Structure I
Amino acid sequence: MAHFLVVDDELSARTTLALLLRKRGHRVVEADGVTTATKRLTEEVFDLVVTDLRMPDGDGLDVLRAAKTHAPATEVILLTAYAEWKSAKEAIRLGALDYFEKGQEPEELFHRIDIALAGRALRRENENLRAQLRERYGLPGLIAQSPAMHTVLDLVERVAPTDATLLIQGESGTGKEVIAKAVHHASARAARPFVAVNCGAVPETLLESELFGYMRGAFTGAAVNKLGLFEEADGGTLFLDEIAEMPAALQVKLLRTLQSGEVRRLGATQPATIDVRVIAATHGDLAALIGQGTFREDLFYRLNVIQIVLPPLRDRREDIPALAEHFLARSAGKLGRSLRLSPEALERLLRYPWPGNVRELENAIERAAILARGDAVEPDDLPPHVTAGIQLGPSPALPRQISLADAERAHILQTLERFGRNHSGAAEALGIGRTTLWRKLKEYGIDR
């Protein structure tokens, strides 16, 4: 049900249209001219205004201007006579959604109204989704209580409004894409696309066509024209994850694109101009790769205008409680439950070194939420290697030091988990025989 304002100085035309709209379930306010309509527009917010163009005290353009002044999102449809088409076109220029020539079938008008309302609903939905994205990925939504992350977010806040190219470095799982999205949503490009691609996950033979697109007939199987990711991200941000995995030949083409602001699809004869902010990320050491000759030095300097280095989770342990509570609330919500972390479970989380960083923490909490029997997550609900984690140093509520036997048990559990409980692989990594491993498992009561 929508809220309408119908404006017409002719009583019969106005009341007939209002009656038909009410029969369709809409709320309708009537106005007999420009003055009354302008007053109504200051008092209420309408979804759609249907107004006659010619009236004794003014015209529909005055109603249009008043509507756009008081509620820019309100849509306006003008009713015109054939001879008034020039004024109708002026109305479109001023922001009217549509104009309808009097004398046509009313069903055509209602069809256009339905289209207008559907478009308005879609825009509202998009606005809500963008607000959710800003809440989740924007700077206020990022969890950072440690000094290391405060430094990172301070840098992000300063560079986000610019169009500078960024290079984000950090171990796997530290949240490089989350930071890239935060930059995007804090920039003037937030309403435009954020497009991400993992350069190491796309086969080398396909990566070029994915990034730059292709024309029909450019190669066998190219049956239609295809936009590349650069063109899809036009006006927005392109996130190139694991940039160190990009083939050398493609690095040259990427460098040329960054320098010229143009892309040329495979098989095309002319380049296309693009407006894209590029954010690259890697967990590798690009300086070492440059020394090995596998990464171009000139491309590195082009990407490394602003460098953001993300600390591993073990170096920002102050963030673990807040992150864990955040992930637990999200996982519990999906399950329709209300859960909390017990002090003992939090102790284990603080002691574990988190080699997989934030991503590993998120997965551990999701597992715990599923397995928790009561309203609190206990140590037994956490993955075994987390429960038996090696102490990293002083942390809240750690009453005792870990023994050598506990450390050995934890190390064996961690190694088993990383090898998918494969005894041969775990024994080899531990530097012991399978028989010795079996004996240790029995000794420490570890389920084989």
Structure II
Amino acid sequence: MELLDNLKNKPANKFFFFGLFLLGIALFFGLTGALQYLVPGLFKENLSFEKVRPLHVTSAVFWIISSAIGGVYSFLAERNQKPIYSKTLMNIQFYLLSGAVVLILITYIFGIFGGREYWEFHPFLAIPIGLSWVLFIINVFKSVPTFKKLPVYMWMWMSGAAFFLFTFLESYLWLIPFFRSTIVADMTIQWKSYGSMVGCWNLLIYGSSIYLMDKISGTEKYSYSKIGFWLYFLGLFNLMFNWSHHVYTLPTPRFVQYIGYGVSMTELILLGRIIWLWRSSLTTAKKNYHLYSYRFLLSADIWILLTLIVAIGMSVPAINIYTHGTHITVGHTMGATIGINSFLLLSFIFDVFKIKEKISAKRFTFAYFTVNISLFVFWVALLTAGVLKADWQMHHPEIPFAEMMKKLRPAFMVFFVSGIGLATGFYIIIYKIIKHYRIVK
């Protein structure tokens, strides 16, 4: 009851808890899907892979979105030293978003679909999500005291919020016959909107990351730095072009693809540099005091580097032909969504919930390293499976698909076992967060 009372006073934390709930669901269905790779046809009657995949993907996507919203609301109120513009709008937004997501997951279980990849739910359920985002935009912009001399993270939050609504609506242009009448245009718009949407929540997350780094270091060095604003402007450009590697095989202008992916890579380099320079400037005392948030930021920095290596390779058209549609793409996505986004979001949660000394260092260290080591093995297994599949689809198409999948079985076994480790580490962290959530009076 004390927890519920606190959430009434701090509605922004609802988004974090709902996000953690979705993360738990995403992990469960992710493991289920991995097991179905090893045992084809498992749960086919009631919970086939066609259901498990969207259950996993949708839960993971909305874990990121919900927690990113919580981070923006929490840090915006903290920065302004006063509450968000409207607690009522925040509550309405939460119930619209969470209610829609729960309904989406339920419809998946019953086999009710109707959308496109990633948004596979019935388009009707997109309405409350869109409405909730309108309320988010109103609350964010109304909470900005002035538009003069704003730190870069404020611009990131506002831009990410506004562009997300635009790209979300854009992803439903296929409902209009004019846009879906030409397959090339239809596919280009579809992947452009998805890629841009990722750029939008990246702006929200990167903005919160810069705020947290300045908060820990006790300066506003990065919030007004040139490299911070370069990251912001490149992020905006990224919203428009980072999707281009998805459509290399479509007859679209090549220069757009090259520029777009080049911009995306530059953005990751800049973000990594910001975190690295910030990390090196801290004293040992400050590092220890902010141990948990700091460690997740450090992990995100390492995964930026690893993800960047794969992404640069995928940006080369000659390589992209091989990697397209393989587990290399999945590995790249996992590295970004778990290694970068999820670790950054956890750093926000540990800071906002003020969880520092309340979890023993030994227990946290065990969960932390379990997640990181498991994720690395998990990532390598996916890349290995991707290389083998790429070789098959480009050089040995005469070999039956089923036979090729048997050759990937060792990689899938490693993928599943490391997935268990990954889920175990995350579940421990989620449990500790909920158990040690401190009531701020």
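Just so it is clear, none of the values below were taken in a lab; they were calculated from the coordinates. Treat the numbers as computed from the prediction; the structure is a model and nothing was measured. Cβ atoms are built from the backbone, for glycine too; each structure is taken alone.
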The highest value of relative contact order in percent (Cα under 8 Å, 6 or more apart) among the shown structures I, II is in II
Working back from 13.5 (mean count of other Cβ atoms within 10 Å over residues 98-105, computed), options I, II, answer is structure I
One of I, II was used to calculate helix-only ellipticity at 222 nm (-39500 (n - 2.57) for each DSSP H run of 4 or more, over all residues; to 500), yielding -14500; that structure is I
Across I, II, FRET efficiency 1/(1 + (r/R0)^6) of positions 18 and 354 (r between Cβ atoms, R0 = 41 Å, to 0.05) reaches its greatest value in structure II
Working back from 5.6 (distance in nm of label points 7 Å out along Cα→Cβ at positions 178 and 410, computed), options I, II, answer is structure II
The value 1.00 for FRET efficiency 1/(1 + (r/R0)^6) of positions 58 and 194 (r between Cβ atoms, R0 = 35 Å, to 0.05), derived from one of I, II, belongs to structure II
Ranked by percent of Cα pairs over 38 Å apart, the structure on top of I, II with the greatest value is I
